[in-house]
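What follows is calculated from the coordinates using simple rules that are stated; it is not laboratory data. A quick note: this is a predicted structure, and the numbers were derived from the prediction, not measured. Cβ atoms are built from the backbone, for glycine too; each structure is taken alone.
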Structure P
Amino acid sequence: MINRRSWKLATVLLTFCSFSTAPLCAGDNAEEKDAEWIQLFNGKNLDGWTVKIRGHEAGDNFGDTFRVEDGLLTVSYDQYKQPFNARFGHIFYDKPFSNYVIRVEYRFIGDQMPGGPGWAFRNSGIMLHGQDPATMSKGQDFPDSIEVQLLGGNGTNPRTTANVCTPGTHIVMGDKLVKRHCNNSKSKTYHGDRWVTVEIEVRGNEVIRHIMDGEVVLEYQKPQKDDGTQLAGGTISLQSESHPVQFRKVEVRELKD
């Protein structure tokens, strides 16, 4: 028999989860917790990934921009013979995903390449629900996608990371369609060349949550293309935007639909 105290506690928890956006109440059941992490980056080579750089065809890794150094997926521009010239790039994992948690460990290193835009200083990103690189035009800057924007601090000023940007897309926040290109999270600033871990919980077309240090720092719903087409899945890619960056872990845990 359930006593009155237990019944009241259950009622409080049910009410909390009805209104909460915390990951604890978002379907974090035992089966999902026990699901295996899939390592998208094997630490040895770029098998399973396709590069697409602006001005080049899909599959052309211009200047060996994306490479593996000391077991790290590294974005470098040391073989570029001229200024950056807006050669934004992405490396796409070959399998699309829909419902999952992705965990990425990254750090910014070195100096930004000459000619890179000011906003691209210590700037990279994880593109979710993206288009197939084979469908991108040769001169296309960014895939239609939802970008989890990764930013590093300059050592002095505050600068959030795990923001959201929307190339070719829109999102819904607070029941309102948001067309502003970038929206900041409430994360702290991560200065220097330290390793930073970001997790993103992706529930198809329902909700996407950005998580830093175990805290949800940004949440939004109903990712969609500019024309209103709802996005429930797609490619995952990592950016090259003129500042060297390294990734030592890129892993996915699939969730139930």
Structure Q
Amino acid sequence: MLGDGRPIFSTAINAATRLFPQFNAITLQDIGAVTSYNALVVNFQHRWSRGYLISASYTWSHSISDAPDVNSFEQNLAIEDPTSRLRDRGNSIVNRPQALTISSVIAPEVKLDNRFLNRLANDNELAILGNISSGDQQNITANAPLNGDSSTASVQRPLFIGRDTVRGPNIYQIDMRYTRTIFTLWERVRPKFLAEANNVFNHRNITSLNAVVPVNAAGAATLPTIFPPLSTVLEGRIIQLGVRVDW
């Protein structure tokens, strides 16, 4: 047994170590995962006169699961201890305790005596979308197999370390879209100029850390104070320009 109670499997393949020695390894597909999600959601919406609207949603939550831990419907990882699913029960990989989404539409309507300035100040629309949330959970794994089970070598955690106990940097993304109505014909034909940008401030949203740590012969590890960033699946700044016609 490892120090935390996980069994160590023999690497010898024979009748003394295997119930079915004709197989080197057996993969079991199990759909018996148990997941819980609890959340407090607060929504706020306010509409002012003359084309101003703001909407905000804040979520405070916690997701716990013992399911194989990959954020995808097409693949998953093996569980850490094939003799006990409870050892994998912990934070879910999609657990984001805090998330704030803010959207606002600004389309001011003003009346000015100067005809040129009045035309310039109207027919503008600015839409803003902000997403701010806790970073993704990360699973700390050992750089070597600990229990002799090759099918779970890549997901074995060092001794006495829970699942998904490291969190990546917070996610900050602001998207904006500006629309300008160029002119209006027959009260319903409106050519428009569009300018939109995703991730306006080009914030580097890290979604994956290098959380593989070296372990000693007993399977214990000394955790670093900082886990280096590995990759991101979120885009950098993207700017698009276009023209459209509404009728």
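Which structure, out of P, Q, was Rg and Dmax of the Cα atoms in Å derived from, given a value of 19.2, 76?
Numbers: P: 19.2, 76; Q: 26.8, 96.
Attributed to the structure labelled P.
Here percent of Cα pairs over 15 Å apart, for residues 146-217 alone is compared for structures P, Q. The highest value is that of Q. From which structure (P, Q) was distance in nm of label points 7 Å out along Cα→Cβ at positions 50 and 114 calculated, if the value obtained is 3.5? It traces back to P. A value of 28 for relative contact order in percent (Cα under 8 Å, 6 or more apart), calculated from one of P, Q, originates in structure P. The value -500 for helix-only ellipticity at 222 nm (-39500 (n - 2.57) for each DSSP H run of 4 or more, over all residues; to 500) was derived from one model only; which of P, Q is it? Of the structures listed, the value fits Q. Source structure of the calculated read-out (mean projected area of the Cα convex hull in nm², for residues 82-137 alone, 5.4) within P, Q: P.
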